[in-house]
Structure P
């Protein structure tokens, strides 16, 4: 293969367009927001985001390169198929649940980040640990996004993938650093338009290639490999349900989602944007599914790609760009490359802004430097963007399976953060002791369940755990089980600790988290003296200044 010059020129033009729009949005933000709170402007766009821009931004955020490539990959895999392409359904359900149950409580107190209510309820020490979980999720997701773009570019342009990773990371960091939320939102508009046009335009060309059978003939009938519809065996039903729940509920506790919720001018607008985003995610998965189906229906020996197939070569993760390159005309593959690059950038900048916003606002401003000026916080935010972007790019060099890395990015968020945020909004009187215990048990149970992509064998063999191709597979829905155990422990330990302190079974001076400082009650002390504790606005969950 030789360097694809037309595709290279198109890629350069796309990056210049994205960069220009991002810089223009930064200039416009600076011009229009001279008298605004600069931190609020950078993180939540002064809570005045235009509904049209918000609709595009919310939809584009979830449709990343990992989502597009990963859905095509899992549809194509002989042991996968459409039945296991659960992300579109999971994200659709998750966004609707978020719109119904989580938007109003998050907006009710004008929070700046998702971490604010957790920090308010459980204190600064717990905020540090919970932030780490969110940070790991954002950085891993960013890495998966960059890796998917690198794989695409390496196939279509015939250049090393690390070049695309470096250029993409650099571009995203610069325009996000300059313009914050507005740069991210405005670039999302052009990126989503390019994505819709590029992918849907490419589909007919791939489907009509003479090397491919009609996908209608291969949906349930084996031709070149197993039918692309896939199947869910009864033994694997628990695993399937586990992953659907993980994708649905685990897609809620992310700052990239709540950043848009908090940027809306009203609760109603936030709900509209989230609902439209749910349908948009589902709609944009259709081209990826079709590409995966075409790949499963293709006689690769009739193409210049040849045999063995992408699956046999271990290149299933690049099946979408492979279809674009080998089954579509050159100009179509160039447009497809732009579509995937657009999907990548639209999610990458959101991950970067998410992590840096929480670090600057919740960790640096509220814990490390409480008297920090707005300029100092903004500088910290920008420096952290460079650090987190570099870390994600480094991880992208090490990734092997787009879908595995993408799934892994949300595992700890689901099992640990989702129970915490549910308790904050819907279960009163949970406290720091419960939060800490739930965190530890959630982390421990998840790690003991094993992780194939990290080569961690399971220590706990749940019912149905079996050895498949030399790797242990948990067929029991252990991720959801871990999440529910964490949730139950937060509630149980919170109420138990309150009971023990209230009845002086544990001496009140052992209350190192000061959760009892917010309880108004008569407590019997060892000397039978009665003291009345004063009411605290945190209603007994924990004292932020003491944590």
Structure Q
């Protein structure tokens, strides 16, 4: 068959449901092959959005999302999405077109070395130079994208190769099982945990997998060890449970950091160096048990004494079977810190001043969203507020990016989440800065007839950088901008636009948008003037007293 048909057959064998794409001239054979396929083509308005959607699909399902672009400028537009997937451990396969490689007659028009460009951003990048190579290269791209640690892979598919014919068969995915930790390592870790007086469980990005989350919940339920999560570990355990202390939304100085300081042993599950470190090791400090798919990357502030390397869920199961709650464990300090943090979180939630205070907004969003509702956060000041103040009840119910931490991903991520979970409420939360980087995808959401709500938090500035600017005692400069009429802007795409004029209007309006269905954008002015006081000076002062 034609190589482009063989490529699509290989995608089908991998279980690909969607190809998110902006096709170009060099993709036309592949486009024609997709036309008769059960793989659905979703055309976006920017390649970056196609990549964000593919990465989020991979994040939610564990199976590689697929995105497609043309050569040159289309491929370069995938670079940010490649880094987003690679740093965020989201399985994604990128496919880019290319001019004919065997008989090119167009010189260097639009041609750059895409494979070389993708090398530092991916786990695997390759030009397909023969139709006979299609099955093996597609299989390898998917295998590596999904293998721990997941990430991005890339295939360049030149148009003359797409037209070749091949008799090679499609390669079906192989059955694999991840290696499990050695029994001696399990025993050593169990003995250290049992001997500790104030053990603390820290859940990182690498633990945010379905099977891992189930076993972590059983581990915590049996042993009652106080638990903290990083931003990308959020929701792995139910944050309304009695053993959850809080989320490391801030780099340091928060209540949760006091719990870390008081622990004499930290069980660090799914540690990922892409996240800001939630704690720093020091000689003579707390002992650290590293539980992960891979061994620890040692640096001056992270040098765990015990490493349990293998499938995380299996390691936790083995530890759970060996361990029992210990009489000498002391969790009173951790529980006191938890109670103080919860009191601080709800402080000010009843404030009806306008523009809205972020802590009030977060609470009202939580009131409207069901337990299985999904938030897809772009990057901005509000991300800290939601990471810290919004209780998550299940894995990947709060999609935030604390790896690349790019702006512009919120709306495309929400759209992908709605494709994966059409029956769940999905809320995109974007600042006005990040939203305008991919706002054109409103048309895509409307075309897909999605039921989706976009919460646009407007402060007419790059608010997080303004907060940092103030913290560092610089003059306020260079971070303000103007905005369009967002209600009219949404309506111009065929979506519904709304503007909040008082705090009391917000919660009923949000519920109305979900109930009515369709694509809704809500413009909400937000007051970030208390950021420095609450998230810096006040927290540090209160935490010091614990």
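Only the coordinates and a few stated rules stand behind these numbers; no lab work does. Quick caveat, the model's predicted, so the values are computed rather than measured. Cβ atoms are built from the backbone, for glycine too; each structure is taken alone.
Key figures
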| quantity | calculated |
| --- | --- |
| Parent structure of the calculated result -21500, given that helix-only ellipticity at 222 nm (-39500 (n - 2.57) for each DSSP H run of 4 or more, over all residues; to 500) is the read-out and P, Q the choices | P |
| Origin of the value 7.6, where distance in nm of label points 7 Å out along Cα→Cβ at positions 163 and 339 was derived from one of P, Q | Q |
| For FRET efficiency 1/(1 + (r/R0)^6) of positions 291 and 435 (r between Cβ atoms, R0 = 35 Å, to 0.05) computed as 0.40, the structure of P, Q it came from | Q |
| Source structure (of P, Q) for P(r) over Cα pairs in 20 Å bins from 0, in percent, computed value 22, 52, 22, 4, 0 | P |
| At a computed 26 (relative contact order in percent (Cα under 8 Å, 6 or more apart)), which of P, Q | P |
